[in-house]
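In what follows, structures are represented as C-alpha cells.
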Structure P
Amino acid sequence: MHIHTNRLINETSPYLLQHAHNPVDWFPWGEEALQKAKKENKPILLSIGYSSCHWCHVMERESFEDDAIARIMNENFINIKIDREERPDLDSIYMDAVQLMTGSGGWPLNVFLTPDGKPFFGGTYFPPKHAYNRLSWQEILQSVSLAFKQKRNIIETQAKNLSEKIIQAGFHESNGDISSDNLFNKENVEKIIDIILKSADKEWGGFGNAPKFPQSLSLLCLLRFYHESGNKDAGKHALLSLDKMIGGGIYDQIGGGFARYATDDKWLVPHFEKMLYDNALLIIVLSEAFQLTGKQRYKEVIEETMQFIHRELYFKEGGFYCAVDADSEGEEGKYYVWDYKEVKSLLGKDAEIFSEYFDIRPQGNWEEKNILRVKEPSERFVIRKGIEEKSLGKLLISCKKKLFDERTKRTPPKTDDKIILGLNALMNIACSRAFIATGTEFYRQAAVKSMNFILEKFSAGKNEGFYHSWKNGLGKLPAFLDDYAFLIRALLELQRVTADNDWLLKAKELTNFILQNFSDQDSGLFFYTNKSQADVIVRKKEIYDEAQPSGNSMMAYNLYHLSVFFGQDTWRDRSYNMITSVSKMMLKYPVSFGLWACLFQELIAGTDEIVITGKNAADHHKQVLKYYNPASIIISSGKSDIDFPLLADKPLKNEVLIYLCRNFSCLPPVKTTNELISLINKPVQPINNF
C-alpha cells in the first residue's frame, strides 16, 4: 500500500512510473502543469532523467522520497518530471540552458523555469545535505523560491537573456571562405583522420581520457578510411579500440552486450547500464570490422550481443526496448560482479584457468569484487599456459554457461520497456548489417519483422506521420527528426539485404514528409521538431554526432543515396549543401561529426552504383553483399521499373547482367560477382594481428 500517489501513475514511461509514489506532487509535461504555473504564478521545477540512470535513482531516494523536501517543492513550485527518451527535444533545450549556466550537464537534470517555460537556474545532481562546498537540494529550493519572490524582475531578465543565448548557441551555418572547390578533396579527408587520431589512446584504444565512450561513429570512419586508402594507422586504431572494448569490463563477458561507457581509461569499470542504441551502433561497427578482417572474435561478439538484445530487450511482436538498468537491489553493478570464492565454488578444478583468463582475483579487481575482463589475447594466453586453443575455448564456454546460469538466480536490473521509434530503427539497421556480415538468416528475418512492427504500430494515420514512442498498444508523442531519419536509413538497409525495392518507395515517401514538415529553408538543414509542434520555446537544429548520429547527418546520407536511386538532383544538391554548411566545424572537431565524416569520405571517393538485372538477379544481389563495399548502393530486379532510373534503361534478359555505374554512367555489364569485384578493384594490405 502506497502512502502517496501523484499524476505520474497514469503514464507509461518506466522512469515516470518510478516517481509515481513520491510525496512530490509531480506532473507530466503538458498543458495542465504549464497552465497551473501561469495561473498560480509559480516557477516550474523541471526534473529530467531516464530509467537506467544511476544518479537519477540516487537523487530520488535521497530527496524526492523525503517528505520534508517534498513539502517545500509542492508549496513553492509546479513540479514536472520528464523522461528524456520520451522528450529528447525538451531535454536538449534545457540541457543547453544548464550547460550555458554552469559549463557542464548530465542527468538528473534539474532546471528552474519561469511560468512561461524560460529557464533561469539549474544543475544536475544535488546532494541532500550541504557538503564539499555544494549546496544541498533543500538550500537550492529555498534560495530559488526566495529569489523568485523578491527578485522577479532580475529573474525574468535572466530567463529572457538565457533563452536568447540558447537560440544563438544553435548552429551557425556560415563557413567563411570554405568554398565547395576548396572543400571536397582528399586532403580534407586526411585532415579529418589526422585530427581523430591525435586524440586516440594508442595503448588502450578509444579517444581521450576517462570516462571513455565507444565513439562508434569515429571508429566507423577510421575503418572506412582504411578500406578506401590503405592507411594502416586508421585501421589499426579502429581495431585496437574494438579489441580493448571487447576484452574489457564494458563488455559483458558472461551475457554479451556493451555497457554505456567506462569510468576508467582501460575499459575495466563500466557504468553498468546497457542502452539499445550503443549496442546497435557497436554491432554495425563490428559487422564492418568482421567483413574487413574476417576476425572470428568479432563475429562471436556480434552473435553474443544479438543474443543479449533478443533475450533482454526484445518485445515478442518485433520491437526492442530502450535499456537495462545499471542498478539492482539499489546497488550499481551488483548483478554483474563476482566474488572469487563464489567463482571457485561454481567452477571447481576449472576455476584457476578461468580466473586467470578473466582477471578474477581473491582481493577483487574493483571494490573487492571482480569485473570480468580479458587482459591477454587468447592466442598469447594459450602459449604462455601451454594449452591448446580448442581446449581453452571449450573450458571458457562451459564455465561461462555455469556463471550465466548462476547469475540468472540473482535479482536482475529493471528493463526500460518503452519502444522508441528512432532506437528501433537503429537496431533494425544493426540487424541488416549483422546479416550482411555473418550471413545468418535470423538477423535478416528479425529486420523484416521489426520493420513491419514499426510501420504498423508507430503510424499515426495517413498523412499524419509517425509516433515517437509506443507501449501497451498505444503510440504517443509526435516523432522527431532522428526518428524519421533513422527509419529511412533502416528502409534503405532493408532494401539492401532483401532486394525488395518497395522499401525504397516507402523511404521516398517518408523523405517527402520530412521535407514538408522539418525543413529550415534558410540553411537547408532540418529542425529537430515538426513544424506543427508548439510546446517548445525554440526549434533546434541538431548537428552533432554524439552517442547517436544526428538527424541531420543521417538525412544528408539518406538524401544522397535516395538521389541516386530516384534520380533526384535536388536531393543530391541538398545533401552536398548540408555537409558544406557544417564543414568548418566538421574539419575542426571530427570526433563530434563521425557520420558526417563518413559521408564526406564517400562524396569524395564516389559511390559504386551496382545494378543487377535478369531472372536470378536477387540471388546475385545476395552474393554481392558478401563483398565489403560500404560506399555503394545495390539495386536489382527481374523486370523493368520506371520508378528507378538505374533500372529503367537496362535491357531485360533471362541471363543475369551486373553493371557497375558512377553518376548514372555504367561500364559494360558482367555476368558474375567475381567479375564485378574485379571492376571495383579496391585491394588493401591486411592489418597484422597485434
Structure Q
Amino acid sequence: MNNKYPFSFLSALLIFLLMNLCLHAQDKVVKVACVGNSVTYGLGLENREQECYPTKLQVLLGKNYDVRNFGHSGATLLKKGHNPYYKTPEFADAITFAPDIAIIHLGLNDTDPRDWPNYHDDFEADYAWLIDAFKKANPAIKIYICRLTPIFSGHPRFKSGTRDWYWQIQNLIPVIAKANHTGLIDLHEPLYARPDIFADNIHPDKEGASILATTIYHAISKNYGGLKLPEVFADNMVLQRKMPVPVFGTANMGDVVEVTFRQYKLSAKADEYGQWKVTLPAMLPGGPFSMTIKDKDSTITLKNILIGDVWLCSGQSNMAFPLRSEAEGENEIKTAANNTTIRLYKRDLLKETDSIAWDTATLDRVNRLKYFSGTWKESNALSARDFSAIAYYFGKKINAEEHVPIGLIEVAVGGSPIESWIDRYTMEHDPIFVDMLNNWRKSDFIMQWCRDRADVNLKYAASAKQRHPYEPCYNYEAGIADLTAFPVKGVLWYQGESNAHNSELYAQLFKTMVTSWRQKWGYDLPFYFVQLSGISRPSWPGFREMESKLQKQVPNVHMAVSMDMGDTLNVHYKQKRVVANRLALSALHYTYKKPVAADGPVPLYAVQKNKIIMITFNSPLTIGNQKPLTGFELINEKGERISADATIYKNNIYLKSPQGEKVKAIWYAMQPYTRANLINNAGLPASTFTLTLQGNKKFME
C-alpha cells in the first residue's frame, strides 16, 4: 500500500475541513425582510428606529439573523391603489436584499375609499404577484403573509366603509396564503383586545410593536414557550358530562402532545400558532379521575377531576355577593359547605371597583387583561365563604336533585354594565352598539354612575384609552373569551342594576349578548337570569317589566323574580338562597326536564264587566306572607294611577273600578319598592307587569 500521506494526516485534514464547514454554516446569517406599511415602518413611535417591530424582532432572533425594515407609510397592496407598495423604493430595496424570510403585512390602506371599492377584485392577484416577486429574488425564500392588525371603531372612516372592507380583506388573506403556499401569521388576535395601545385607532404604540415582534418571533422560531394549559384546566375541575370535551393549550410548533384520561389516549400536533387540541368523547358523570398531558419535554398531571355539570355564573355585584354575607350564609358555611362533589372556580378580581383610585401597577395589569385569576377548589368552609351565594345555593340544589357533580365558575364584577360582557366584533358590527366603543367614558350610552366610578378608579391613568372593567367588551375579553371553548351546561346571569337608566337599550344588549355567547360556545346555551329586586329607584319598575318580557322574546331564557326580596335602599338584599332556589327550580324544569313548578303566575288577559275587572292567570293563585293582597293599580284614560283592592278566586283576580273612571290598563308591582304579594300554589311570586284592558267581555268562569 503506497499512500502519499499517512492515514492520520488525512483524518486530521478531514476533521479540519468538517469543522470549518460547520463553523461556516453557523456563521450564515438568515436575512429577514419586514415588508409593509406604516405599522411596519413604525409611524407614531417616539424613537421609531429603536421601537419599531423589526428592530425588536432583531433582538429576539439574535445575531444569526439580519432583520431589515422595508415598511412604507401609506402603502397599498393593490397595484392600482393610491400608493402601491410595488412602486416604492422600499420594495426595490427589499427585492435587492433577496431575503431568506419575508414577513408581509399589507392591506390596511387598501380599505381607503379610493382603493377597495374600485379595485378589490385585483387584491388576490396583486398579492400573488408580490409573493412571486420575492420568490424570484430568492427561490428558497420562506414567505409569511399576515392577517391585519386591528383598525378600531374610533377611526374616522370606520362605519362609512373601512370596517366592512377591512373584514373582506381579512377573510381573503388565509385564502391567499393557502393558494400561494406561504406561511400565515395572525397579527390581529394578539392586538384586538388592546385598543389602549392604539392612540389613533390604527397604529400600535411601542408595546404593540413588542407584541408584533413576539408574535412573528414565535412563527419563525417555532418556540411558543413549551407545553401550557389555560387556567380553566386545573386540579379539582369538573368536565361537562354527555358532551364532547376539548382539551387544548399551546406547545412549540410541531410538537406532539399526548392526553391520557381514563381509558382514552389522544394526541395532537401543535400547529403554526403553537395551538393544539384533542377532544374527549361524551362521558357519563363520575370521578375523581386524573389527566396527564405531555410532550417530549414536559408532563402535566391534573388530579381530582370530576365529570358532571358545569354552570357559568356571571354578572355584577349581586352575583358576586358572597355566601358569608348572605342571610343564612354563616350557618351554611359551618354546617353544609363541605361537599367534594361541588367544585368552585372563582375568578378573583385584581381590584374591586370600589370608590378608590387605582395605582399605576394595577392600571398596567388591567390594560394587559390581567384582571381575573383563580383556580378550581373543592367546596368547603374556606372556598365557599367568598364564593357567589346565588351560584353556591343553585349548585347545591342541582347537586342534590340530580345526584351529579356540579362545577360552578364565577366571573362577576360589581357595578359592571352588560356591554362590558359582549365581544368586540359583535359590538363593532351592530349599527347602534358600535357607537358605545369609542370614548366610552364620555358616552351617554353608558350609565352615568359607571362613568363616574371609572373616573375615580382611573384618576392616575396616563392615557385617555386606559382600560377598565366597565368599558364595553372588557370583561368579555379579560374574563369570558378564554372560557368559550370549555363546555358548560348553561349560564346563570344576575346583572342590570348598571343599565337601569335605559331599559329599551338593555333589552337589545341582552338579546345580543345571549346570541353572541351561544355563537361562541357553538350551541344553544340555556340562560337563567334574576330580575332586579325592589328598591327606591324610579326606573326599576319599568326595567323589571322589560325583563319579564325578555324570556318570551328569546328562546331558552328564563327569569327568577327577586322583587319580593328587595330593600328600600340597599341593592344588595341578603336573602340570596330564596332566589337561587327559584333559579334552580327553573333549571330543573326547563333544562333537566323535571316535573317541578318553575314560574310564578302569569297574567293572560284582563276584561271588564260593569265595574268589575277580571284578570285571568295561567295557574291557581294565593297570597304571600298571609297579608292582604296588594300591588294592583288601575290606570285611567288620563294616565292617572288608582290603587285597587283585589280579591282572588281560583285563577282570577277581581278588581273594582271606581265610579266614573274609565280604566284602560292594570299595573302590578309597578312601584320602585313594592310589597306586592301575589303568588301561586307553589309559592312562586308573580312578576311586575302591565296589562291593557281588553274591553267589556263576558267573564270566563
* Among the shown structures P, Q, from which was the value -8500 of helix-only ellipticity at 222 nm (-39500 (n - 2.57) for each DSSP H run of 4 or more, over all residues; to 500) calculated? -> Q
* To do: Give the label, chosen from P, Q, of the structure having the highest value of mean projected area of the Cα convex hull in nm², for residues 185-400 alone.
  => Q
* Ranked by Kirkwood radius over Cα pairs in Å, for residues 473-600 alone, which of P, Q sits at the highest value? -> Q
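Comparing P, Q, where is distance in nm of label points 7 Å out along Cα→Cβ at positions 217 and 529 highest? Walk me through the numbers before you get to the answer.
Details: P: 2.2; Q: 4.4.
With respect to distance in nm of label points 7 Å out along Cα→Cβ at positions 217 and 529, the highest-scoring structure among P, Q is Q.
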* distance in nm of label points 7 Å out along Cα→Cβ at positions 57 and 385 - structure with the largest value, from P, Q -> Q
* To do: Looking at FRET efficiency 1/(1 + (r/R0)^6) of positions 145 and 329 (r between Cβ atoms, R0 = 41 Å, to 0.05), point out which structure of P, Q has the largest value.
  => P
* To do: Assign the value 168, calculated as volume of the Cα convex hull per residue in Å³, to the correct structure from P, Q.
  => P
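To test your reading of the models, identify which of P, Q gives 24, 51, 23, 2 for P(r) over Cα pairs in 20 Å bins from 0, in percent, for residues 273-672 alone when calculated.
P
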* Out of P, Q, which one gives 2.9 for distance in nm of label points 7 Å out along Cα→Cβ at positions 449 and 481 as computed from the coordinates? -> Q
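Every number here is computed from the coordinates shown, using simple stated rules; none is lab data. Model, not experiment: these values are computed from the prediction. Cβ atoms are built from the backbone, for glycine too; each structure is taken alone.
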